[in-house]
Structure 1
Amino acid sequence: MSAIINLSDLVGQLTTSGIADSQFMYKSGLRQGAAPTAPVIGRWTSLWMYDGAPGGASSAPTTTPDIPTNTTAGSQMQNDPGGGRQKWLLGASMAGLTTGTVMIYDRLMEQGGLGSTTITPQTVSGVITRYTNGIGNQIWAEIYTQIGANSTTISCIYKNQSGNTSTSQLATFGNTGFREQDRWIQIPLASGDTGVQQVTSVTVTATTGTAGSFGITVAHPLTYVYLPLAGVGSVRDLISGAPGIVEVVPGACIAYSWLANTTTIPQLFGLLNMVEK
C-alpha cells in the first residue's frame, strides 16, 4: 500500500479501470418513512436513521454495543479497496433544500438503550475496530426518543489515545436544543486528550425529568461540506484544499450528520469522489 504522491499519480489512478469509485448519496428528509423532528438552529442532528440511498435508514442500537461497517443499513455501503490498495476520499459535492453543514464521518461504535433519568454511571462496552489508536475519534450522545425538559449535564469515562483512563468535560443535556429526537451532542474530551480508544461509562448528572432514550456513538470525522445557499451545490475539494485527501479504511461505516442554519428538515444529495491506490 502507498499514498498518492502527486497530481500525475492521481490522474493515473483515476483513469485506471476499476480504481476510481464515485458514489452518489441521498437523504430524503424522512426518518423511517415519517417526518422527523425539526432541527434546532446551531445544533447537530444525526442523519443515521433518515431514509436515503444507498444504505437506507438504520435502526436505533440496543444496549448491546454494535460496530457498524460498510454493510450496515444506513451506511454509504462503499466497496472495500481491492488488490492490497487503499481507498482515498478526494472530495464531496453536495446540495440540499436548506442551509447548514454536513459532517461526513466513520461511525465506529454505537450503543443505545440508555436512560436520561438514571443518574448513576451507565456501562458502555463497545470496542472499536477502526482507528484503534484513538487519535481523532470523538464521543457523541445521540438521542433516539425525546428526553426531558430539565437542563442538566452529561459526561463519560473513556480510554484516551494513550490508553489511559480519562473523564470527559461536561456537556449540556436535556431541555430545548439538547433533548429532541436525533439530536447529536458532542461530549468534549478532557483537556490535552486528542482521541478515544474506548468509552466505558456515561453519567447523567441529574434527571432530565422524562426518561426518553439515548446512546453513545464514537465517530471519526472525515470531512465537512458547507451548504451556504439552499438549492445550490457546494464542492469540498480535498485535493487542493485542507485537510488533504482522507483515507477511507476497510469496513468504514460512512455516515452523515447535519449542523442546521434553519429549522427546515434537511434533504440532501451528493457525490463522494474516491479512488484506490
Structure 2
Amino acid sequence: MGDAERGARAARELLDSHGFSFQKSMGQNFLIDANIPEKIIRLSGVDESSGVLEVGPGLGALTVALSEVAGRVVAVELDRRLVPILRDRFAGAPNVEIVQGDILKMDVAGLVRERVPGLRRSVCANLPYNITTPSLTAFIDSGVFETITVMIQREVARRICAKPASPEYGAFSVFARYHAEPEILFDVPPDCFMPRPSVHSSVVMLKVRAERLLAPGDEAMFFRVVRAAFGQRRKTLLNALYAAFGSELEKGEIAGMIESCSLDPRVRGENLGVEEFARLSGCFK
C-alpha cells in the first residue's frame, strides 16, 4: 500500500467518524500523501523562527508537518464542519491555532501581526483552487510576509511564473514579478489528493521583495498601464494604450511616450518586462 493510499484510508476513517461529506462549491481537495507537506516545508525555509499563516488546512496534513517545525501556525478554515475536527486533532499542539473564517474577508495584516508577533512571517498553504488569485493578491498587498509558498493549480502556477513573450505571460505575471520573485518548486499529481482533482497542481514560492521598484504613489499608474496593455493583448501596445487612455491623450502623444522609453509602438504588451512597464508608466504619470 502506497503513502497516498494509506493517507486516503486514514482520511476516510476520520471523515466518516464525524459524518463529513465534501462540498464541491468549497473546492475541497485534501492532501493525503504525507511526503508532500514535508517537501513543501523543507523547500519553503520554514523553521522555529517562523510564524506561518495557513489557509484551507482541510484535515490538517500540512498543519501537522508545520506544527513540528514552525514557531507558530495560524490555520484559517472556512468550513465550520472541519473546525472541531482540526481543534481536536491539534489540542496537544500549543503552537497551532485554528481560526474559523473567510480569509478574503479578513484583515490579513492585522490577523498576522496579532497572532504571530515577533516571528518571521510566511504563508504556507494548499490553497483551494477557487480562491487562488484573490488570496495571493491579499497576501502580497498585506505587506507582512517574507515568503509565500502555496500549492495551486499547475496552469495558474505557470501564469504566475511566466516570463515576457511566453503564452502564459499576463497582467498577473507582472503583478507577481513586481512584488516578488516567483518560482515553481515542484509539481503534484492528482492522486495525492482526496477527492482526486481533474488537474495537476504545483507548489510555488514567492520571495517578497523588500524594496519596491516604484514609490506607492506611482504604483496606481503602473498597474493601470499594465492592465491596459493586456486588456486587448492581440493589439499593438500603441492601440491597446490608446483604447484605455484615448479620452485623455492623443494617439500621437501616446506614441511619443512609448518611443521615449526606447520601445516600438508596434510591440505588444506581452513582450514587456516589469522594468519596461515601470519606465512607460512614468511617462504616463
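Read the figures in this text as sums done on the coordinates, not as results from a lab. Note that the structure is a prediction, hence the values are computed from the model and not measured. Cβ atoms are built from the backbone, for glycine too; each structure is taken alone.
Observations on the model:
- Structures 1, 2, by distance in nm of label points 7 Å out along Cα→Cβ at positions 105 and 225: label with the highest value: 2
- For 0.00 (FRET efficiency 1/(1 + (r/R0)^6) of positions 97 and 265 (r between Cβ atoms, R0 = 25 Å, to 0.05), calculated) the corresponding structure among 1, 2: 2
- Structure from which -1000 was derived, helix-only ellipticity at 222 nm (-39500 (n - 2.57) for each DSSP H run of 4 or more, over all residues; to 500), options 1, 2: 1
- Test item: Rg and Dmax of the Cα atoms in Å calculated as 18.6, 60, pick one of 1, 2: 1
- Cα extents along the principal axes in Å, for residues 33-80 alone from the coordinates reads 35, 27, 22; which among 1, 2: 1
- Set 1, 2, criterion Rg/Rh (Cα atoms, Kirkwood Rh), for residues 169-232 alone: the highest-scoring structure is 2.
- Of the structures 1, 2, the one that 15 was derived from, the read-out being relative contact order in percent (Cα under 8 Å, 6 or more apart): 2
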